[in-house]
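The next part holds the structures, each set out as structure tokens.
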Structure P
């Protein structure tokens, strides 16, 4: 028997991403607009954005971002 399941991706709110990088929301949106390497958010509906956690982690590794 094959088990089928639903895989849920872990997502982050813009606020959580800002806290992770210790930046403001305006900086986060500027990165999204002007940095082609920054992960694009998923639009859940007209008001809700989410970032895939795996994409954010990969970006952090790529740019060598480290917060103490």
Structure Q
């Protein structure tokens, strides 16, 4: 079941090329491919505990505080 308000973004060769560029920010490859797909889809915000996203220009990480 896919949650409401969730879109699955397909990956393509463009994402992998951009991922290689994003890796220069010393983040995990999985975070780099997420960031590449976010940029392609013009998504600025990510809800994540992973502070690695904080080092990437144009990406704003949000987290729910208890």
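Starting from the value -10000: which structure in P, Q was helix-only ellipticity at 222 nm (-39500 (n - 2.57) for each DSSP H run of 4 or more, over all residues; to 500) calculated from? Corresponding structure: Q. P(r) over Cα pairs in 5 Å bins from 0, in percent computed as 3, 17, 28, 24, 17, 8, 3, 0: which structure among P, Q? Among P, Q, the structure yielding 3, 17, 28, 24, 17, 8, 3, 0 for P(r) over Cα pairs in 5 Å bins from 0, in percent is Q.
Looking at structures P, Q, which one was relative contact order in percent (Cα under 8 Å, 6 or more apart) calculated from, given that it came out as 25? The read-out comes from structure Q.
Readers should treat all values here as calculations from the given coordinates under stated rules, not as data from a laboratory. Here the structure is a predicted model, which means the values were calculated and not measured.
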